[in-house]
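Any read-out appearing in this document is the output of simple, stated calculations on the displayed coordinates, not a laboratory observation. Owing to the predicted nature of the structure, the values given are computational and were not obtained by experimental measurement. Cβ atoms are built from the backbone, for glycine too; each structure is taken alone.
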Structure P
Amino acid sequence: MSVIKENAPATVCTLTIDQKSDWVNLVNRAVETDFYHSWHYHSLTEAGAPLLFVYQEGDDFIALPLLKREISKTSYFDLHSVYGYSGPISNFTFANIPSRLSVRFKNSFLKFLDAENIVSVFSKMHPFFEQKIVLGQFNGLYDNGKTVAIDLRNPIEIQRKKYRQTTLDSIKKCRKMGFHIKDCSSQENIAAFTLLYQQNMNRINASEFYLFTEEYFTKLLNTDKYVAKLILVYDNDKIICGSIIMCNNGIIQGHLIATDSQYLRYSPAKFLVDEVSLLGRNIGMKYYHLGGGLGFKENSLFEWKLGFSDFTLEYRSWRYIANPKAYNDLVLRAGNSIDDKVDFFPLYRMSHQ
């Protein structure tokens, strides 16, 4: 645990994606962090200009990675987090962050928002970290619902006792049919997974944002900053299901998953989850985070995940309006209503299509 130095000089800086070594070093010094905070993951995004806001006193810091986006036909900008679970990081555990450091981070961040003409900030928070201790000083904490995780510290027998019977039956059937997994990283396998994934996204009419390319998956998997794996399920020589998982700081993130539509009735994804939980144990992981429901609602996808575990986590996002007048004006200009109860932020980016 760090001990804050009373008279350490304060420094405030904003790192860009061009400052790779500084970004990497800072994340390496953070205690509670995940691959979503990494320079490598931010370098892949096309959703905005990545930045890492850093408030530091001596060796102690709080930092927040975000994407800066222009607001069309205005001199304003907004900030948004990458796809996944992000939020602030620090060299302290969140439970032990000194309130002085937290307050000074807040004050310096507010000055930054003002100086940069920022209208709003949106950040998905990490369910495993108590980031609300830092972001709760601001307005805009939003309860999104729950996510599901498997506790890999339990013996496998205890883990499987928590499976819903239908989940267990599907896994047993997949094993009986001879399905098996491979930890794959060849370009041929990445191409095959890309095709499978894109077919899945087209089947459910996913937005263009989710139509990741083979080039994207190749770069995502090609890093030494965290353990990234492509796990594929085979029926003989045919790839029928796959998942990209990230292993970092004791947590496996089930980042993306896809299944051949002809095999959906056999639920090979359930078999894959069970197999990944075994793999995770072998490399010292403590949790396998399955995530939440579609739009973080308690829907059929959430129920599917509950079939593996009753271990749930509170999931929050931070939706901060830095310039209320500009925000309201932009919402009205977009033809939306300030009082709209729809789960969307910022409202001025909500389309009517």
Structure Q
Amino acid sequence: MVGQRAFSAFSAALNDFEISGKEAVMEAIEAERLTRRFGDFTAVREVSFTVREGELFAFLGPNGAGKTTTINMLCTLLRPTSGTARVGGRDIVREPHEVRRRIGLVFQDPSLDDRLTAWQNLQFHARLYDVPHRIFEERARRLLELVELTDHAHQEVRTFSGGMKRRLELARGLLHQPKVLFLDEPTLGLDPQTRRHIWEYILRLRDTEGTTVFFTTHYMDEAERADRIAIIDHGRIIALDTPDHLKAMIGGDVIRMRTSDDVRAANRVREALGLEPQLTEDGVHIEASQGDQLIPRLLGVLQNGLEPPLIVHSISLRRPSLEDVFIKLTGRAIREEEASPLERMRLGHRLWSRR
């Protein structure tokens, strides 16, 4: 009987271990009520989310939304004011060194030594992470080939274009085989063609290395590539789902128009058609089913029976986008620009001085 009870207890313990092991493997990042304040300013406010192992996960939001602050906390560069998070199964506050061993990080601003060659930059990184020489050489060659920099391995980085430097930073971030790769605005400041190429490399690296990728962006087309997106604004996560599910929040088509008086036009549409238009920098924003049939009615109520009549300068119809989701949730369009490095430095100095 004692032996049977002991065996049952052992089996239960083993089952618990297997379940907890599966959970640890499934969740690459777990954040719970993560908060960061700088004096009386709250940059990140009680954000909670999980990122599955092997997932491509995006933080989408405008400049100042809290994206970089969140990454800095998850990468142990900034201590949270409250809340907790685990990255690669390790606590970011109690086990910062173990977290750093498990992550790769590509900063928003360039961080390469441009007086060294590409190979020397990788070599320096390998020494910091105690990557054995034999393993380093094999992996460095393979990663340089993957990002198409093999022919430039022994050139000084100062001769590289912005896109080449970004590709080298991606290779460097994966050199020590991190469990999670963090990319903070990975294509900021690059031209559209280079941005497209960088994303080809990111997706290829994710697929070949099996690495979990957590990236921040304010570009809608980049966020579309993610498996799931967390939309963040004013330090809070206001929505989290797949791109398709987020866009399904918009009930039908999206109509945008510019008129001679957008405020008056919005009020007229609200009164005459019972719709709830939103005013943005781009004009009047309307969500409706069967938008193609609604447009003639819109033109009619705006141009007939009004004195003076409203002039419709432009009107367009399209399917919902992530920007429409952001407008629905916040009442405004996401800004398509980021602060310059100098502005970010000044902001960081002001926030740090409030600590």
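Here are some notes:
- In this comparison of P, Q, the computed figure -9500 for helix-only ellipticity at 222 nm (-39500 (n - 2.57) for each DSSP H run of 4 or more, over all residues; to 500) is attributed to P.
- Test item: mean count of other Cβ atoms within 10 Å over residues 90-97 calculated as 19.0, pick one of P, Q: P
- Comparing mean count of other Cβ atoms within 10 Å over residues 210-217 across structures P, Q, the highest value is found for Q.
- Of the structures P, Q, the one that 1.07 was derived from, the read-out being Rg/Rh (Cα atoms, Kirkwood Rh), for residues 106-225 alone: P
- Across the set P, Q, distance in nm of label points 7 Å out along Cα→Cβ at positions 130 and 202 reaches its highest value in structure P.
- For Rg/Rh (Cα atoms, Kirkwood Rh) computed as 1.07, the structure of P, Q it came from: Q
- In this comparison of P, Q, the computed figure 4.4 for distance in nm of label points 7 Å out along Cα→Cβ at positions 82 and 114 is attributed to Q.
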